[in-house]
1. When distance in nm of label points 7 Å out along Cα→Cβ at positions 8 and 88 is compared over structures P, Q, which one is greatest?
2. Computing relative contact order in percent (Cα under 8 Å, 6 or more apart) gives 12 for which of P, Q?
3. Given that helix-only ellipticity at 222 nm (-39500 (n - 2.57) for each DSSP H run of 4 or more, over all residues; to 500), derived from a single structure, equals -6000, which label among P, Q identifies that structure?
4. Compare FRET efficiency 1/(1 + (r/R0)^6) of positions 16 and 72 (r between Cβ atoms, R0 = 30 Å, to 0.05) across structures P, Q and report the one with the greatest value.
5. Comparing P, Q, where is volume of the Cα convex hull per residue in Å³ highest?
Structure P
Amino acid sequence: MLAYLWALFIVGMPMLLLELTLGQKMQRGSVGSMRGITPRLAGVGWAASFSGFITCLVYNVLLGMCLVYLAQSGGDSQPWTEKNLQRPLACQTAALMGTPAAEIYLYLNVTSLYGEASC
């Protein structure tokens, strides 16, 4: 985390401000403004544009995955709903019948904190 913050404040923020101010002064995009300084810096402008494009692609894929999981989260098809969960015999005692099905599913199947006999 410290390396990220160091890179953000030492490299990222100054480069962002430099690119924005150069683009405003030269009335060009990132490639044109870097090429305006010297033609050899055009690659830096292309790299900045390409990295922004890749970042947008990654975040769009993650957002799509979140929307798919959100759409599938409703309904009775989930294994932790009371309708779909087969409680072990040890979990059908009077003390544990008040426990929600999602909690039983979490303890039995996800964390394996409870065994079939020690529910």
Structure Q
Amino acid sequence: MAIDGKELRSSQGAQIVSAYTVNGGRWLGSEASATKSNEIPAAQALLRRLPLEGLLVTADALHPQSQTARIITQERGADYLLTVKGNQPGVADNVRQLLPKLVGAFSPSGPGEPRSES
């Protein structure tokens, strides 16, 4: 499942975050961003109300937030793949320090097969 935010055309800056299945392109839901805010709180609200258990959630470089990761893994029982870019030096440094210590890929939710998309 992927989440992504977009500014609506001709909306004077209104933004919306949507979730969809990657394989099937099925729309799962949307959440409007609050005025004078960004898409992070809207994405977190959307993640809290979607059935995520067993899924892999992907998001762009705006979303590697500890609260977002906590919602996905601990509250909703899913895994995540969040993009980290150099414009977030603290997060990028943490990843650089952790990478050499990883023996192989791991899943925060433990072993097992993820649930397939509908």
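Rule-based calculations on the coordinates, nothing more; no lab input. Given the structure is predicted, the values throughout are model-derived calculations rather than measurements. Cβ atoms are built from the backbone, for glycine too; each structure is taken alone.
1. Evaluating distance in nm of label points 7 Å out along Cα→Cβ at positions 8 and 88 on every structure, the highest lands on P.
2. On the way: P: 12; Q: 22.
It was calculated from structure P.
3. Values: P: -17000; Q: -6000.
Going label by label, the one that fits is Q.
4. Details: P: 0.20; Q: 0.95.
Evaluating FRET efficiency 1/(1 + (r/R0)^6) of positions 16 and 72 (r between Cβ atoms, R0 = 30 Å, to 0.05) on every structure, the highest lands on Q.
5. Details: P: 178; Q: 119.
Going through P, Q one by one, volume of the Cα convex hull per residue in Å³ is largest in P.
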